[in-house]
Each structure stands twice: as structure tokens, then as C-alpha cells.
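Engineer: Next up: some structures, all given as C-alpha cells.
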Structure I
Amino acid sequence: MLKLLKNLTKREWILAFISFILIFAQVQLELKMPDYMSEITVLVQSEGSKMSDILLNGGYMLLCAFFSLISSIIVGYLIANITASFSKRTRKKLFDKVESLAIHEVKKFSTSSLITRTTNDITQVEMLVGMGMQLMVKAPITAIWAILKILNKSWQWSAITAVAVAILLGVIGCLIVIVMPKFKIVQKLTDKINGVTRENLTGIRVVRAFNAEKYQEEKFGDVNNKLTNQQLFNQKTFAIMSPIMYLVMYGLTLSIYFVGAYLIKDSLMANKLDLFGDMVVFSSYAMQVIMSFLMLAMIFMMLPRAQVSAKRINEVLDTDISIKDGEFDGDTKETGTVEFKNVSFKYPDAEEYLLRDISFKANKGDTIAFIGSTGSGKSTLINLVPRFYDATDGEVLVDGINVKEYKGEALHNKIGYVPQKAVMFNGTVNSNISYGDNGKGEVTEQKIKEAIKVAQATEFVEKMDDKYDTHIAQGGTNVSGGQKQRLAIARAIARNPEIYIFDDSFSALDYKTDSVLRKELKKYTKDATSLIVAQRIGTIMNADKILVLDNGKCVGIGTHKELLKTCEVYKQIATSQLSKEELENA
């Protein structure tokens, strides 16, 4: 928690200091009122007292209450300003950190957990900071000041107050010990409920198609019930505090008056009035002491969950980034070259290598294709180029420079990437095509239309209601799989990169569209290097070079015709997809 508070800016610390001064003044004003109350009590019971003196002391009490109110309003405004700025900055810092994490590091936390940490966990910390800055300062000052004022009034009353405080501290301590571990469970269950909800929304079509609504409801209900039961346990446990607090508070008042009655009874007549005034003042200050611990109790109710949340936030912020940017800014002698030198790769914490000793070079204008059975490592191999993962052994070079030496922005500006699963963002056709910054200024409207034309998407885009300004839903749920793929390809084309990476990006297209798109793409990208992962032989048979992968090893490299003669794995794939006549005429 303290680690997060170090993120407060100089301005926020100044506002906090001003707030502390105002809180100090507020406490002083509130603790001054019992003195005026005592004076009024004595004046009311003394013969010859003037009404003007009573009204004057009453006026001072009202002024104290008024200025205490003003001070409280100002403190509330300042604290709200501090907490809002703090949570905004922490949320941005957490989001930026997640953006810089490697893919396997994101998977380690899980998407639903990262969402919870960025929203719910930060809210818990924000609430504690907001309440804590007021109550954690006000409560101790009030308690200490009130105790000092009543310390010499009567040892009997002081002893009663000490017992009451000890009971309160004991109750608070027991509750924290019981509930603290439970809040860790609450946050983990919140992660799970987020995960189940996201899964249901993402797969809503499959859920409905398989009539699995009841199954999903039961799945959600199971997690929801666990979270509810845990929260009920926590709230019921904390509910014990309220009656105990009021029991102690009113019991203390009763005890003070009970002991006071005996003290007044046994005192001299001249001292009775002073003792009565002291008893009124003491009971007021004793209530201030108890109220101080009530305020602390509110903090202690929030503290366990906020501490758990702060720890979860720090877990992300303190995660060491495995893929760190280099210093190279991307200005190279070579252009559009990709080279793998004895590259081997295994996932973090995995025992076996997924890729073993892969070597090849793609020159400017080359089209290099990768084919192999499912799980042979094709997608993983090309993901080493944009550094979604780093090679375990060997080197991956882009334009003659190891990708580890590049600044991330400089490396990615050289690449147009089309993922295996086409991703569409909430926005328009235009905003999805011109997405991101490729270091070459904004993508013009003409460039967008040209990219869409090459990607064979003009026909369906022109038929949309608002054409290029048509709304695209998050995830592209309002367009088909083939349309998403073509828009994703257009997005890469619009960047005008040196290197294109197509990760099985033609799988949702029909053969005719696939064929036309590849011909147009070949013309448009003749000066760029293309790396293509595909399952169809027809998609890659005209590539300049084809790499055949089998169980993470390169078992063949060459053109389509060369591989038919020299690579048995490639031949098996080819004959399973194409007829003998098609192979002979290829």
C-alpha cells in the first residue's frame, strides 16, 4: 500500500498537507465545543448568571460548528481531487505496464484478472486513500487531544474510558485476523466471475447454438454464489462491530454518569457544581475518543481488502518485462530482409523446444511461405519476427539487425501484421484500416480505399449503409469471418510496410477471392517481403520459397515443384489437397 502511495505527485502532497492542517483546525474546533458546553452548564445552574453570557458561549459553539463544517467541505474537495488524480494515474500506469508485457506474461495473470486489477482493485485502493487521508489523520489527533483534556479530571472516569478503548481495540484486532485472508478469496472470485462473463459474451453464438444457456447460467451461478457467500461472511463478521461499538459507547456514557453520581454525592457542596460540569465535559470528550476509534474501525474495515488490492496491483507493476526494447531506431542499410540463424524456441517454463535450428533468409521482394501440420510451429516461428516472443537460441535479423536491438516502435513500423484470428476494433471501417501509427503520418482516405481495393473488400464495403464510415462492432461481430480477414489484410496494406506477415490470413476466403486477392497483393507488394503461413497448398504454391515444418524442424525448403520431388511431408500435404492433374499443371 505504501509503495503505491509513493506515486503521489508533489502537487498532491501539498494538497494533502493543506488538508492535514484543515483537519487539525477542524479537530481543535470540535474539541473546543465541550468547553463552551461546560461553561453554559455552570452558568445555567449558577445564581446571578446573565443570559448574555449564556448566549455568548452558545454563539461561540455555533461558530466552532460552522467553521468546522467549512473546513470539512474544503478537506472533502481536496481529498477527492487527490484520490481522483491518484487513481487516474495508477490506472494509466497499470494499463501501460500491461501494454508492455510479453504475451506469456499477460497469460500468466489472465485477461479477466488484469481487468479486475485495473478497475475494481484500483477502486478499493482509491476508497481507502480517500477515507484514510481524512480519518487516519483526524481519528488519532482527536483521540490524543481528547485524552489529554480529560486525563486529570478523574482517575475513575479515565479507567472506565481505558477499559472501553481496550475492548474496542480487541474487537477490531480479532475481526482483522478473521477477515483479512477472506478478502484475497473475494478478489480471486471477482476475477473468476469476470472470466465467466467474458467467456459467455464472447461465445454467445455457440452458447445459443448448442442450447447451453442453462449450463452457462449454472456455471455463472456457481461462481456468483461463492462470491456472494464469501461477501456475506465478511459483512456479517464486520456487522458484529457496529452493535459492539454502540454498546461500548452508550455503556461508557452510563458508567461515567453512574460513577459521577457517587462522586458528586460524596463531595462537598462547593465542589458539586464543578464536578457536574467536569462530568458533562468528560462524557463529551469520552464520546470523542470512542468516535475516534469508530472512525479507525471504518478504516480497518476497508484496509484488509485495499491491502489485498494494492498487492495485486503491485504484482503487475513489479513484473519484470522479459522482452525489453533495444536502442536501435530502425535506420538500416538493408531493406525488407528477414533472416533466421539457427533459431530454436521453447515457451517459458516449457521443457521441450517447439522450434529447433531454423535457418533461412528472405530478401526484399521475396515471398516466403510456411506450411506444416497443426502444431508444427508455423505461427510461433513468424511471431518471433515482431518479437511477440524472443528466440531461445539463435538470432532473428530484420534488415541485418537482430530484432532484440530494435526499439519496439521502430521494429513494428517495418512490419504489416495480419493475425491468424482477424481482430476488429470498435469504430468505423476507416478507423480500423488506418489503425495505429506507422511513423509515416496519417493514412489518407485515398490510401484506405486503395488498400481495401487490393484486399478485395471494396464490393461489400461499398454496399454498407455508410460505406467507409460504417460502424464496426468490437470484435467485428457485425461482419463475416471473410470480411474481417479482408479488412485485416487492408489494414496491413495501408501501413505500406517493408515486411508483410500473414498468419494463416486467407483461411476464411473462398478459393476465387483467395486467388484474386493474392494476385493483386503480389502486384502491390512486389517491393516488399511477404511471410505467409498457410494450410492450403493453393495459397502458397507460387511462393519464391516454401519452408516445410514438421514437429518444429525444417524438413524441406524450396519451390513448390522442388519440394514435390524432394520432401515427402510436403508431397503428402499436396496430394491430400490437390488432384494429380492439378499438381502436374501447377
Structure II
Amino acid sequence: MKGTQLHPVSSRLSAIIIADIAGFARLVDRNESDNIDRISRSIKLFRDLIGDYGGKVINIAGDGIFALFDSAAQAIRFAAEFQRELKNEVVWNEDDEPIAFRIGINLGETTPTADGVYGHCVNVAARVQALAEPGGICITDVTKKAVHDWSNLALRPLGRKSLKNIDEPVEVFAVDITEGNDKAKVVTRPELLPERPEKIKNASVAILPLVNLTGDLTDRHLCEGITADIISGLSRFRDLIVIARNSVEPFGNRDIAPDEIGRKLGVRYLLDGSLQRSDSQLRIRVQLNEAESGNMIWSERYDGQLTDLFAFQDDITEKITSLLAVQINTAERRRTQREQVPDLQAYGLILRGQDLVNRFVRESNLHARRLFEQAVELAPAYSRGYAALSRTFNLDWRYAWADDRNAALNRAEELASTAIGYDDSDARGFAELGYALLYKKQHEECLGAYERGLQLNPNDADLLAEMGDALGYCRQSDRAIELLKKAIRLNPYHPDWYLWYLGDAYFYNGEYEKAIETLLTMRDKSEGHRLLASSYAHLGQLDEARKHAGLLMEKHPNFSIEKWRTVPPNKFPEDNEIFVEGLKKAGLK
């Protein structure tokens, strides 16, 4: 009689994450109902995000989570982003004790069975997890060796550790999460920064990022959020020139004299300030200075709670517009006041998500979407949550991250309309609607949405640039160029996509030399090679055209004219063919 044949169980190399909530029993004992709800939301965030980073939850038992990744690098990247999220959430929890996870990561062979996933490496990960500080991450030496890119992260050796029920000591490292240095460098583009008339410069101001005196990195989003909202509030006034957020960010470290900042940004006034936070208590100091002389015009100190934040922002907006003698009547000031004070935690979630969206990376975009969805759950009538969600679906369409791109674009339009439905005095919803309708090739409706947005916020640089882009696709190149140049004046250290849009407008106006001149000033020319290749080809400079065609294929090896032909949202199909003709002359297929 033959014995029963056993099928071998296959093992695989996996990165193991073991996560555990620090002080779980104390949290439940202290305030069972509220803290269980917060713990559940934290675990849900872990479960939702992990798939976006390529991982999978194997088991959740009480306060412990067991998850696997195919890549050690992705496991660490996910763990770092998750811990950042919980650290940032501390700001918005007021007096609640923060939820903090300890995370351990190991790399090794795991064996799946009908009952679960097993392996000696899993036990090691569990022991290493216990060595992490609350809110920290510990990894083994074998995990460290499998990762090559440690940008934005730093390792701190903890030495060889004897672990319970593990025969050999294990070398362990703590992962120190840093915020990185992703601020734009101060690069002057004098040819694109026309001198402003003195009349305009008299009513021009730059709002410098608040200095974080607390020294806690978790307050970074709070400082940046307050700064951005003051800028947005002031941008609504037509007679006041306000420099865009990402143009003031490079000056946040205050290593340049005020008069030099004023000269580089082309403004007469600077609003400077600082923030200190202790739990939910805030102290904010601000002062308005004349940039050239350094003379202080006024200063204020605000002491209060996080919940006073929105009243503070409105007060600053009111004082600046009054002191700069801008002719704004009382009715318009009241109209621009925030009609609806949002849920504080929802506001914090949106600030954190916006930081992730601007990385233009698929998993970061999905991560941001989870945060925006949480914001909508917390504050279903807060329009900004829906507008922010709309942008994530737009990016899914733009970068082909979605399996069904048309469905993503439809969802972007739907969410933008929902944002407008909740607050039709906020330009963000109209901006997102315009962007979605442009790529649906509903040109008149698109321009109508942008026009309404600019009526609400006429100095929003990004909105001006995006409407300029839309106008360029509708054979309104002169106005497109005018709006894009205004956006560049308002945002001197603008992102490259401003230049990409301006190059497009020149191209469709038949000004190929200006298109080339503009695109060559981009810091990263990756997305400009298509337009450069076609522009040089139309000028008969075929060697240059072929060079940029080659650079395009290096960046996008799957590029084909047939696939690309339907992407640009030109109102008139023959305009697309002009572009295509240039690409063919450049040797592209």
C-alpha cells in the first residue's frame, strides 16, 4: 500500500511588519468608547493605506497587526508614512492622548498555510517591534541591507539585541523619520519676471511661512496651512497682489534679508510671524513690515485654542487689506469671510493630504485620497474635502493610474460639482470642475467654471495658470498668454507646469521660437520634450527636433503618436494635427 503523497508547501521571501498600539490597555481603560473609536479609525487607516503601498494585512488581533510586503523598501516606506500620519494627527486631537504604534520590520522566508502565515522571521519581527519607541520603527540588519535608498529617512544603530526565544542576537536599527528637504530652490528667471508698475507694487505683499517655534515636526502642516489660508483669503481682493504659496516657501528659513526677499518677490510688504503650540493652546505672533526699509507697520499676538484658528485667519486678512488702504467695501469683505467653520480634524486631514498630492506619485495620491475621504466622513458639508478628492481622481486620469480613466474623470467632475453645491463662494470647486471639463472636451462649460472661480479669487496663481492652459486649447492664445504671465508674476518661483502651459499657448499661436525659449527655462524638461521636438521641427531645425524626440523616448519608452493623439484637449482637431505633424518630422512614430 502506497503512502499518502504530501505536496510541498512553498515558501517566499517577504518583508514582515508587526505593529502594536502602545498603551492599548490604558487608552481603553481611560475612555473606552471614544478611544476604541479612535483606535478603530487608526487601524482602518492602516488597512486602507497598505494596499496603496503594495502590502497586505494578514491578521489583526486586538491592538496588533501582522502584514506582509514583497519589498523591504516598500514596507519601510509605508511604515514611515503611516507613522508620519499619526504624528501629524496629534496636532488636531486637542487634549486626547495620541494613538501611537510601535512597528517592527524583518525580512525572511514565510510559509503560507490554511491557518495563517508562519516563519522564524515573523517571530523576530514581533520581538523587534517591542524594542521600538511609541510612534517609532525598528528594523533588523537583514532588512537594512535590502534597502538602497534612504532619502528622507535616517538609521540609528541600537546594537545587537538578545530577543526572547530567539537563539542568536539580532542587530537592530531604529528608523528616524525626517521631513526631508523638498522646498524649491530660489532660482530667478528674470526674463519671465516683468517689472511691476509702481501702482501695483504699492499694494503687494508676501506672506512668509510661520516659524515653528515649538520645534515639533508635527506642527509643520499647521504652520503651512495657516500661511496658505491667509494667502488664499487675501488673493480674493482684486486690488491686492499676493505672492503664491510655493514662491514664499523657499524663504521660510529666513536666511535672506527682508529687503532682498522683497526685491526677489517684487513686493513692498512682508508679513512675518511665528507659532507656538502646547497641546491645544496656540500663541501666534505676526508683524507686517515694509520690505525695503525693514520698518514695522504693525504687530499682533494671538493667544487661544486651536478652535480659534479660523477667526485668527480672518482677522489677519481684514487687517492687511485695511492697512494697505485697498479700496474694498464692507459688503465685499463680508462676502469673502469664511461662511462655514470646518471641523478642525477634517481641516488637518486636508492639509496633510495636500502635501502628499503635490508629490505626483501614485501611492502618495492614493494615500491623500484616504485622508480626504476621512475628512469628508468627519465633515460631510465641508466643500474643501470634495474639491481635494476631485484632484486625486484628475491625477488618476492625467497619469493613467486608474484602470478605468473615463470613470476617474467622471468622478472628478462629480466631486467638484458636489464641492460647489456645498459652498459656491469657494473658488476651489470651480477650479476642479474646470480641469475635469477641459479633459472631457466640454470647452465652453470648462471656461465658464474657470471664469466663476476667478471672479471669486482673481489672484489665485494656480487658477490663472490652469485657465490660461484651457484658453490655449480653445484658440484664445492671446488671453491665455496674458493670464499665464500674470500667474508667473504672482508666483515668481512657479512650478514647471506653468512654463509647460505657457509653451503650449505660444505653440498654438504659431510662435514656435517663444515656445522653445519658454520650455528651455524649465528645471525639469521631461514633460517639455514633446513640445520642443514639434516646435523645432516646424522651424526646420531637425537635428534639435530629433534630439528632443530621443530624450522623450528615454523618458517615456512606450510613447506613440497614435496613443498620444487623443490626449490634448484641443477644441479644434486640426490643431492636434499641427502638433502631430511636428512630431512626425522629428522622427517619432
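Engineer: Give the label, chosen from I, II, of the structure having the highest value of distance in nm of label points 7 Å out along Cα→Cβ at positions 221 and 477.
Structural biologist: II
Engineer: Moving on. For which of the structures I, II does the calculation of distance in nm of label points 7 Å out along Cα→Cβ at positions 461 and 573 return 3.9?
Structural biologist: Attributed to the structure labelled II.
Engineer: Here Rg and Dmax of the Cα atoms in Å was calculated and came to 26.6, 102; which of the structures I, II was it taken from?
Structural biologist: Among I, II, the structure yielding 26.6, 102 for Rg and Dmax of the Cα atoms in Å is II.
Engineer: A value of 19.6, 57 was derived for Rg and Dmax of the Cα atoms in Å, for residues 253-412 alone; which structure in I, II was it taken from?
Structural biologist: II
Engineer: Given a value of -15500 for helix-only ellipticity at 222 nm (-39500 (n - 2.57) for each DSSP H run of 4 or more, over all residues; to 500), point me to the structure among I, II it was derived from.
Structural biologist: It was calculated from structure II.
Engineer: Work out the source of 8.9 here, i.e. which of I, II gives that when mean projected area of the Cα convex hull in nm², for residues 389-540 alone is computed.
Structural biologist: Source structure for this number: II.
Engineer: Compare mean count of other Cβ atoms within 10 Å over residues 69-76 across structures I, II and report the one with the greatest value.
Structural biologist: II
Engineer: Here relative contact order in percent (Cα under 8 Å, 6 or more apart) has been calculated and equals 14, so which of I, II was it run on?
Structural biologist: Structure of origin is I.
Each reported figure results from applying straightforward, stated rules to the coordinates on display, with no laboratory input. None of these values were measured; they are calculated from a predicted model. Cβ atoms are built from the backbone, for glycine too; each structure is taken alone.
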